[in-house]
Structures are given as C-alpha cells and as structure tokens.
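Derivation of every value follows stated rules applied to the coordinates shown; laboratory data play no part. Owing to the predicted nature of the structure, the values given are computational and were not obtained by experimental measurement. Cβ atoms are built from the backbone, for glycine too; each structure is taken alone.
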Structure P
Amino acid sequence: MHPAFCSIYLTHRGYVRSGNEDSILVSGRIVADISMKYPERMEIPRLPVLFCVADGIGGTVHGEIASQTVLESFLRYFPVPGSAEEISGMIAHAKEVLDGMVLHDPSYTGFGTTVAGIILYHDHAFVFNCGDSRVYLVDKGHIQRLSHDHSVVQELCDQGAITEEQVYTHPYRNIITASVSGDLHRPAPPVKVSCVPLNDSAWFLLCTDGVWEVVHDEDLVTLCGSGDIEQAGADILAACLAGGGPDNISLILVGPCV
C-alpha cells in the first residue's frame, strides 16, 4: 500500500552558534547533535505517528541534552497519546525525567527545552506546544499558526501592546515563559493543545525559532508554494541561512504523498 503521508526533516547549526541544541523526532527517529546540508524524506507507513521539534534553551547548561532527552521520553510514552490530557501527561512525564537528572546531578538545574509537535491520525491531528517553537498549517497559498507561543512578546501581542510585526524586533523577543525544564521547584509547564481536521492538500510545518524569526509567515507560505515538499524544505533552509543563520534551524514538513 502506498503511504498516505510523507515528511521531510532537517536540523542545521546555523552560522552563528557553536553547536546545535535542537533535536527533532520524526516517526520514531530522533535526529540530534548534527548539522544537515539537505532535508531528508521519510514516508509514513502507519498511523498514528508523532512528530516534534525541540529547541534546547539557549544560555543554560546542557540545552542539547534536554532537547534530546525530552524527545526520547516521548518515544517511551506509548501508546501514542490520544487526547489533550494524555499529551499534557506525556510532557509532565518528560519534566519528571529531567527532574530525575537534576536530582542525580544538581548542575543540571534549569536545563530545558521548548517543544512543538503533532500527532497525526487518519482524519485529524493533535497539535501541541510549550515555549516558542511553532506548528503551522500551510494550504493553497495560506498559512495558519496552530500553536501559541509561551513568550513575553506573545503576551504583549495578546494584550494589544505590540503588533505581530513588532514581535520580531522587540528586545524581549527571546524570553519564553514556559518550557520543559529540570527544576525541582517548578511544576509541570502549561501546554497548548488543539485538534484539527485533515484534508488532502494541507501541509504541517513544525519549526524552531531559528526558522520563524528569520523567515516570516508570508515568506514561509511562498517558499512552500512549489508543491514539492523536499524543495520547500531546502528553500526554507536556504532562506534561513541567507538571513544570517543566527540560531539553530530545525523544521519538519508533513503532508500527503504526491
């Protein structure tokens, strides 16, 4: 049987950071601690399936360990969550794993990661995020952000204090208000979860802030306009690097096979 869904994925160090603190999870495979020159394609043989990007928190210790560890904990959290409550439980469990590492070695205190992911079923998908990594839906020349950032600038935007455009340049744009972190004094983080129906033309785009802060929404939808999922991934990477590659760059595109 020909697979109904295909994906491409990539993670890249960028031009400025000395290492790559991002990790990605694609249909049971974790990709971490590498810098890919080109996107790789993976066909999805069965559903449900989990995709996720994770951005180790910059400026803290062991960000790359946190992002990879959290995705590993997601893989162990089976069966695949089938409700918002189970997704929140999966993330709470990941925090418990990080807390256990802090308990063993207090030098890990505060290490953490953002997460943004989808769980794909035959006719719907659960979308979730914690932090400022994002999930978009791209369909027929339109783009819709399905996730909701946990960040200071998002709160200011929600309050009407700044515009969407000012988010990209505001001095507080890199301050997040939630993450999956190892800290024995902090509770499980808030998680944004939604459920969306599927159609036969839409793509999901999951990305870290190294993508969306450099390539804005209107440019992302243009770069996806070719209809070729591999070309779109390569074009988004090229645009991020042309913009200076100031941060690690990670993305996953998931859509119907053509």
Structure Q
Amino acid sequence: MSSSPTPPVTATPSSTGSCTCRELYLPESWTVDRDRCRDAGIPEEIEFATKPRLAMAILARAVDAKIPFAWVTADETYGQVKYPRVWLEEHDLAYVLATRRNNDVLAPGHGFGRADELVAALPARAWRRLSCADGAHGPRRYDWARVPIRIAWRPGRGHWLLARRSIADPTEIAYYVCSGPRHATLTELARVAGTRWATEECFHQAKTDAGLDHDQARHYRAWYAHITLSMLAHAWLTVARANAAKGARIPATVS
C-alpha cells in the first residue's frame, strides 16, 4: 500500500483550508484476497467500495460532525455516476460535479440528450466570460454557460448542466452536473467549479510540506497513522500561516 492522489480525501478549498478526512481505496483484487488482507492488517469487515462510495462515507461523517460547507465539488470519477448525486440530493447538499461529455441528461423541452450535444445547441448569447478563481498568473477566465436539467426534487432547488469553454481553444469544453439553490447564479456555479484548483493546491501543499504521500505503508493501521499525522501537520501549518499573515507570532514548538 502506498499513499497517492487516488484515495478519497476531502478538503476545504480556501486560503486557510486543509484536508479534513481520508479513506484508503482498496482495489477489488485486494479485498477478494483475504489472506493478503490479513497480512496487511485489514479488518475482515472491510469490503470493496468504489471511490464514490468512500467519498459518500466521508461526506456523511462531515454532515454528522456538523462541519459547515455550502457546496460539494469533485472530478468526473465522482460525477459521472448517478448514485453519489442521488445521495447528495437526499441529504440536501448542493454540488458541482465534473462529468463526461457523453453523459445523458434530461433537459426540459429536449428530452434526454448528450451533454456535449445540448451545449453545442446553445446560442452565442448563452455564454458569459467569467473568472472562476485566481491562479498563479492572475484570474482564470473561461466562457461559461448552463442549461436547466431535470425537475427539482425539493422546493427551491435547481439542476443544471454547466459548461466551461477555453478562450484559447473553444473546442476544449468541460462539463459539470449541478444541483443547488434555485437562485444560484452562473457566476456562483463557475466559482464552485473553480474551487477544485484550490483543492488540488491544498493536496500539493500537504504532500510538499507535510509528506502526505511520502510513505510505503505495509499495514492498514500504518497507512491511516501516516495520513492522519500528515493531515494534522498540514492543518497546523495552515493555521500558523494564517496567524502569521495577521501578524501573530508563530510558536517555535508545539506543546
């Protein structure tokens, strides 16, 4: 077992955000080999779970712990399958999840259609140029558009197919399925989609500064111990940096 970007990890993407939870993804080739699992200290009750299932378990803990968050966002590993979206809506959690271009969506007045075909049919006036986040070289600007999809499950909620188009190469388009407050604006959806860069930066800092991926664990508990301590160290560094930015003195030792 080794640490890598593949295990589901949640993070709060902001200038003071940090990783908040983690789960070890075990391929089915591992979970069906019980002798191998016993040698690695993996409990008997651990069964194969897809990455979206693990992410749902992590989010359930966040909800139970009353960790405040307004939106959930993730790459298409989590957005291209239906059951995570159903679970999020059952728990009244807003989301912007990347999906495949050939994902079928239901658009009122159009019926089922591919995401890329629905977006290709949009008139030029449907697109707006917006910055979704600040990058190393300034605002990250793209052209954005959205299409209402489905029928809202809950009063006051809306569902959209969101598209992000490159300015330099208009054929480069990313797609997202979204659910959230009916009054959510295109600017808000674009901002949420853009927080994935901050999340990736959070992971990068945790790896660089706290050794999140600097291990070769041979035991189940050892993996969790390493990841948990790395996340704790990264959280401490994040708080220390935030305090330093405010002019507070950073302690030389932790007591």
Practice task
State the single structure among P, Q that was used to calculate log10 I(q)/I(0) by the Debye sum over Cα atoms at q = 0.14 Å⁻¹, giving -0.90.
Solution key: P
Practice task
State the single structure among P, Q that was used to calculate Cα extents along the principal axes in Å, for residues 74-185 alone, giving 46, 41, 19.
Solution key: P
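Looking at relative contact order in percent (Cα under 8 Å, 6 or more apart), point out which structure of P, Q has the largest value. Kindly include the intermediate steps, with their values, before the conclusion.
Values: P: 26; Q: 22.
Biggest value here belongs to P.
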Exercise for the section: Determine which structure produced the value 0.95 for FRET efficiency 1/(1 + (r/R0)^6) of positions 66 and 242 (r between Cβ atoms, R0 = 35 Å, to 0.05), calculated from the coordinates; the candidates are P, Q. Expected result: Q
Problem - Value -8000, calculated as helix-only ellipticity at 222 nm (-39500 (n - 2.57) for each DSSP H run of 4 or more, over all residues; to 500), assigned to which of P, Q - result: P
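Say we calculate mean count of other Cβ atoms within 10 Å over residues 106-113 for every structure; which of P, Q gives the highest result?
Numbers: P: 21.0; Q: 12.1.
Largest value of mean count of other Cβ atoms within 10 Å over residues 106-113: P.
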